[in-house]
Structure P
Amino acid sequence: MKKFFPAVLALAFYVVGNSQENYLIVGTYTTGKSQGIYVYRFNSGTGNVDSVSMIKTVNPSFLAVSPNERFVYAVNETSNKGDGGRVSAFSFNKSNGQLTFINQQHSAGDDPCYVSVDKTDKWIAIANYTSGTMSVLPIDKNGGLDAASTSIQHMGKGVDKERQEGPHVHCTIFSKDNKYLFATDLGLDKIVIYPFDERNGAVDKGKSASVSTQPGTGPRHLTFHPNNKFAYLMEEMGGIVSAYQYSAGKLKLIQNISSLPAGYKGEIGSADIHVSADGKFLYASNRDASNTIAIFKIDPQTGKLTSIGHQSVLGKTPRNFNFDPSGKFLLVGDQNSDQIVIFSINKDTGLLSDTGKRINVGQPVCIKWISTK
């Protein structure tokens with residue numbers, strides 16, 4: 001038995017190490033050092049990262065991975081008189097970590113900044129920021145995209161004459177049961193909730209409802225608690241997190257709480273928001289002079305938040321961040337520092353610690369994951 005032990009032990013280490021590896025997919029702005037979408041191999045046991053591949057595409061500022069993990073969809077954040085935005089489809093090869101371009105379609109608006117895939121793998125939803133439009137595109141059987149089947153133009157304006165001169169859709173997210181499509185609008189201070197039919201991709205504008213936020217706060221990103229009973233909204237211009245009770249397409253406000261450090265007096269540009277997989281903590285990013293991740297404890301009964309601290313992102317402009325699949329690490333894309341900073345997470349306290357590990361990549365603005373299996 002002894003002579004077989006080293007081989008068995010080596011195999012065990014290989015299996016464990018391999019099970020802890022996932023592909024890290026990074027979207028970027030290509031106005032600086034970046035050229036497109038970057039793929040890395042990330043080890044959740046060590047926090048180590050290895051570069052795998054890159055594919056060129058213009059301003060892939062937000063990404064979505066299909067539920068079957070075979071395809072990646074990227075907005076191409078460009079504009080031209082209301083119809084300059086694009087969205088690109090790529091196939092993903094898990095054996096070698098390579099992305100392959102399939103096709104590209106118009107996003108039915110300008111400056112698309114968010115894309116999500118529905119649960120059936122048949123539809124994507126796009127938020128077009130500058131034009132204030134929301135669109136739905138069909139996915140064909142090969143993972144490519146067909147022309148937009150739905151395009152909805154939001155109308156109106158907000159109280160801030162410079163930032164809210166018109167509608168600015170910033171997030172489009174499907175409900176977990178796939179029956180609703182939520183569109184946050186920074187320009188209108190609203191979350192618009194559309195009934196969605198997964199059979200034909202129809203969005204029922206006539207039966208839509210909306211939830212208004214405090215004037216001038218600028219809704220940006222929306223996320224749901226793992227128990228699907230609560231939802232949390234990051235408001236970019238106000239630096240506020242709004243907490244809601246959620247049920248069957250309806251949101252009920254239960255709390256507004258600042259994401260900014262106490263006494264902060266600088267410019268406000270809050271950005272991303274995520275709940276930990278165990279549902280215990282919520283994290284929100286603040287850009288401009290703050291450059292922090294706000295950390296909140298979630299009351300499991302009420303969904304209300306309690307601020308427990310702020311972590312410097314050790315760089316500039318944390319537009320996007322995400323947990324690794326193990327929940328041990330939080331990766332923050334510091335857009336204007338050209339790097340991703342890797343923090344370890346204390347699962348008991350929710351607090352973050354710098355691992356000292358960095359990924360050098362030009363203007364990282366979106367972080368997604370695909371399993372290696």
Structure Q
Amino acid sequence: MRADAQTGDIMNPDTLRANFPITEHAIYMDHAAVSPISMGVQAAMSRQTSIQVHNMTTSGRLFAQEYSDLREAISRMTGAKPTTVAFIQNTSHGLSLIANGQQWKHGDNVVVPALDFPSNFLPWKRLESLGVECRVVEAVDGRVTADAVSPVLDGRTRIVAMSGVQYFNGYRPDLAAIAELAHDNGAFLVVDGTQGAGAFDFNLSTLGIDALVVSAHKWMLGPLGIGFMALSDALLERTEPTEVGWLSVNDPFAFRRELDWLPSAQKFEPGTENSAGLFGLMERFREIEAFELPLISNRILKLNDLFADGLKGLGCTVTSPWEEGRRSGILTFHHPKVDPASTVQTLKERGIFTSARHGNIRISPHYYNSEAEVREVIDQISGFIA
């Protein structure tokens with residue numbers, strides 16, 4: 001796969017598709033839910049278990065090198081320093097670490113979109129028990145804009161938290177503009193990047209993000225139960241560990257019983273790692289870098305262009321925001337003759353995987369999907385309208 005990917009020949013993806021065997025028996029267009037992994041990722045996870053079976057005498061060195069390589073890869077993708085990268089279980093885990101790790105004062109507030117995914121809502125809502133106000137921003141026409149965020153910010157705002165891509169319609173907010181507003185008010189911008197990382201660029205430096213929190217099992221096409229968060233220096237310094245273990249502190253093999261935090265984001269990794277998951281995620285970064293992220297982004301958007309044209313031709317209404325720079329891998333649509341829940345179920349029975357969200361059908365293709373698959377999905381949907 002890697003040699004073909006380096007050519008950037010995205011219109012001839014046969015070798016790429018062969019790395020995703022799900023293409024042999026299904027049309028998978030539900031990457032905004034849980035994604036399949038590649039044979040390369042599977043092999044990397046098997047390599048970890050093989051080391052644990054056969055080479056325990058050298059496993060520590062081999063594992064440490066893979067983890068170090070992974071921090072470097074995350075650094076290259078996010079623009080964060082390797083020392084500000086932490087491995088986490090999932091988005092909920094990472095966001096809770098940040099939410100619970102601040103020195104909150106009664107009367108502080110956080111700002112979050114009303115329709116954000118619960119993982120990026122509930123950890124902030126819980127803070128109300130500490131006297132922290134959770135200020136909710138309503139979406140206007142499915143969009144959470146800087147203009148909508150600005151009026152609710154003030155000098156007591158500590159964090160603005162939002163998804164880099166809205167799960168229900170695929171809207172990508174102007175994070176740079178929202179980061180500027182947050183910083184002008186002395187607040188941090190925390191971004192749930194799970195619906196976009198691996199498909200689109202979420203660079204902390206260029207966008208002004210203070211925390212990018214990502215689960216690997218969606219657009220990253222990575223293993224379940226593993227992810228990462230990348231922090232700015234300022235937010236790393238301000239966030240105290242709330243899940244504590246022997247690896248949270250300096251010189252852990254001295255087995256001291258002192259809260260002597262590591263200076264890096266590894267202070268948020270209290271104990272034994274999910275080694276197989278980390279090996280698989282590292283391989284996924286190798287695959288992304290071989291193909292190149294901009295080519296992945298362009299490929300996904302072109303597939304969604306085909307979807308939009310075909311669906312509009314059937315009389316469907318595309319409900320995802322479609323302006324330049326605000327689009328993502330998620331496309332939502334509806335038609336008065338099409339019931340989303342029953343249609344999604346029938347498509348599943350026919351080997352086509354999508355989702356129903358907020359009265360719409362949600363389609364989320366990835367770069368290994370083909371134009372032929374797009375045409376087949378549109379043809380199947382036409383049958384529900386005729």
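Values computed for the structure shown
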| quantity | calculated |
| --- | --- |
| Origin of the derived value 2, 11, 20, 22, 22, 15, 7, 1 (P(r) over Cα pairs in 5 Å bins from 0, in percent, for residues 71-190 alone; candidates P, Q) | Q |
| If helix-only ellipticity at 222 nm (-39500 (n - 2.57) for each DSSP H run of 4 or more, over all residues; to 500) is computed and equals -1500, the structure in P, Q | P |
| Source structure (of P, Q) for FRET efficiency 1/(1 + (r/R0)^6) of positions 127 and 359 (r between Cβ atoms, R0 = 25 Å, to 0.05), computed value 0.25 | Q |
| Which of P, Q yields -0.21, -0.60, -0.73, -0.87 [log10 I(q)/I(0) by the Debye sum over Cα atoms at q = 0.06, 0.10, 0.11, 0.12 Å⁻¹, calculated] | P |
| Among P, Q, structure where relative contact order in percent (Cα under 8 Å, 6 or more apart) as derived comes to 23 | Q |
| Origin of the value 1.2, where distance in nm of label points 7 Å out along Cα→Cβ at positions 47 and 343 was derived from one of P, Q | P |
| Entry that produces 2.7 once distance in nm of label points 7 Å out along Cα→Cβ at positions 271 and 303 is calculated, selected from P, Q | P |
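Every number in this text was worked out from the coordinates using simple rules, so none of it is lab data. Predicted model, so just to flag it, every value in this text is computed and none were measured. Cβ atoms are built from the backbone, for glycine too; each structure is taken alone.
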